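The following blocks contain the structures, represented as C-alpha cells.
Laboratory data are not the source of any read-out in this text; all were calculated from the coordinates shown. In this text the structure is predicted, and so the values were computed from the model without any measurement. Cβ atoms are built from the backbone, for glycine too; each structure is taken alone.
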Structure I
Amino acid sequence: MKLDRLQQQRLVNTVIVLVIAVILVSFLWWHYMYSPWTRDGRVRAEVVDIAAQIAGQVVELKVIDNQFVHKGDVLFVVDPDNYRLALADAEATLQSRLEDMNLKQAEFDRRSKLGIGVISTEDTQISSNTAAVAKAAYQEAVANRDIAKLNMDRTIIYSPVNGYVTNLVLRIGDYAIPGQAKLTIIDSDSFWVAGYFDETKLSYIHPGDYTKIKLMGFNPVVEGHVDSISRGIADQNAETTSLGLQSVDPIFTWVRLAQRIPVRIHIDRVPEDVTISAGMTCTVVVESGVKK
C-alpha cells in the first residue's frame, strides 16, 4: 500500500520521536544506574565535648548558645577559691622545706669540713642522710606546688578549637565533675560530607574528583572533592546467634540489592549565603575524572 506524502512525513516524525525517546531513556537509565551521584548525603562535623579537669561550682559562663568561639577563648570558670588556698598552702610548705633543706645542707657541709678527728664518721653519715631527706622533702613540695598551680589554672576552661557552641544547657551554679561533659562545640574547621553511593557506582569515583554538593533548602552549590572511600561497612550476616551460629538472612535469589558505601567528601568552598550544619541532607554529584 502506497503512502501519501503526509503519511510518510508522519511516519518519519514518529520514528524520529521514538529514536529520541530511546536515546533519552537510555541516557536517563545510565545516569540513574551508573552515574556517580546520590541523594543520600549528610553533612558531618567533629564534635568536641568540653569537660572540667577539676571539681567545683561554675561561677562564670562566658558563652551563649550557638555562639562562635575561637580557639583559646574562655568558655566558663569553676570556683577558684579552694584551689587558690591550696596553692597558697603549697607555696608556704615549699618555702618551709627550702629553708629546712638549706639548713640541713649547711650543717652537713660544716661537719664535713671538721675532719674525722673532730667528728665521727657515723655523725657525718647521719648528717648526710638528713640533708638528703630534706632535699627529697623539698622536691616533693615543689611537685605539690606545681600540682596546686596546675589545678588553679584549670579553673578556667578554654575552647580547644574554633567552632560553635551548641545545645548549651550549662548554667552558673552547676557543679563541674572532672571528665563529665558540660558543654559541646562543633568544630567549624572539620565540616565534611558523607555521601552513601551504590557499590555499582564506585568504579567511577576516585580520590580528588571534583564534587558538587546541593544542600536541601539552598540553591547555591557547595564545592568539594572526594577525599576517600570507606573500606568497610557492617555485615548483618556476620552476626552470631546465642548458640554461636552465624545468622544468615534469606533473600530473593533473583534480586541483588546494591550496598551503599560511604564516601568522604572534603568541602572546598561554601557560598557566603549558605549556612551548613551537621546533620543536613544533600545531593552529591561526582564529576568522574575532573580533578579539583
Structure II
Amino acid sequence: MQFYIAVAYQEPDHLVRIAKAAEAAGFGGLVLSDHLIYPQPLKTPYPYTRDGQPRWTAETPWPDPFVAIGAMAAVTSRIRFLTSIMVLPLRHPVLAAKTIATAAVLSQGRLTLGVGAGWMKEEFDAIGQPFEGRGRRMLESIEIMRALWTGGPVSHQGPHYAFDQITMSPRPPGPIRIYGGGRSKTALARVAKHLDGWASEIQTLQEVKETAEYIHALRHGTEREGEPLGLCVAARDCLRLEQYQEAAGMGVSELVTVPWLFYGDESQPLEKKCEGIQRFGEEVLLPVQTALRRSGKTSAF
C-alpha cells in the first residue's frame, strides 16, 4: 500500500512544487481529477453528497490532468500519477489514446488511468456528446485504446466508433493499468469484467471492504478471477495506525490523503502545504510504512 496525495482544487501553478515535495517526503503518487466546465446553472445533482451539491465552486480550477502529469513528471523520477476520475466518454477514444500514451511516455510509465462514465449532463451537452449510452461508449473506448497502445495497425468497426487501419505513436512504455470509478452495480460490474482496479469516492473502510468483496465475487468463476485488483481509496475514517493496517490488509493499493489538512485548512499558502507534506511524511507515512513493511503489506499492484 502506498500513500497518494489528492491534488484536486489546487492552483495549477502549485502542482509542480507539490509533486516535488511529495516525492521528497516518500509519497507513492498523486491523484488528479477531471472536469471540463462548470455550468451556470448546474442542474444535475452531484451523486456523492447528501444535498446534491458539488464540493467545489465555479471558480475552482480544473487543469487538464495529462498536461499536469507531463509537467510534474518532468521534475520527479519515482512517484506515480493516477487519474480519479477521467471522464472518458467526453473524448473520442483515438484522441484520448494519444493524450494518455504521451503522458505515459513522458512519465516513464508512471501512469495509472482511472476512468468513469461521468455524472454531469451539462458537461456532455457543452461539447455535443450524448449523455445517454456513455457507459457503453466508455467500454468501447477502452477496447480501442488498448489496441492502439500496442503500437500495431488497428482498425475498428463498432456501434459507436469506426475507423480504417491506423497506427499510433508514441506507444506507452508498458501496459497501462485502468481503474474504474463509480458505486453503482453497473459501474462495479464494469470493473470486475473489464478493468484492473477500482477508485473509490470518499467512503468508509467498511464500505470499501464490501465493495472489494463484491467485485471479487463478480469475478468468481471468470477468466479474471485471481487477478490483482487495485484499490485506490479515499477513506474518511482512516486516521490511525491500526486503520492504515486494516486498509492494507483488505488490499488497498493506493490510499489517498490530503496531508496539509492535518495541520491547517485549505486556505494555507503553498509553502505551508509543502511543509505539511513533509511533516506528514515524517510523522505518519514513515512510521506507517515501517509497520507495514514488517507485516509484508507495502507492495502496491
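Below are the figures for this structure:
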| item | result |
| --- | --- |
| Which of I, II leads on relative contact order in percent (Cα under 8 Å, 6 or more apart), largest value | I |
| Test item: distance in nm of label points 7 Å out along Cα→Cβ at positions 112 and 168 calculated as 6.1, pick one of I, II | I |
| Structure (I, II) behind the derived value -0.97, -1.13, -1.25, -1.32 of log10 I(q)/I(0) by the Debye sum over Cα atoms at q = 0.16, 0.21, 0.23, 0.24 Å⁻¹, for residues 160-255 alone | I |
| Distance in nm of label points 7 Å out along Cα→Cβ at positions 216 and 240 from the coordinates reads 2.5; which among I, II | II |
| Of the structures I, II, the one that 56 was derived from, the read-out being percent of Cα pairs over 23 Å apart | II |
| Of the structures I, II, the one that 0.00 was derived from, the read-out being FRET efficiency 1/(1 + (r/R0)^6) of positions 144 and 232 (r between Cβ atoms, R0 = 25 Å, to 0.05) | I |
| Computed 0.00 for FRET efficiency 1/(1 + (r/R0)^6) of positions 40 and 96 (r between Cβ atoms, R0 = 30 Å, to 0.05) - originating structure among I, II | I |
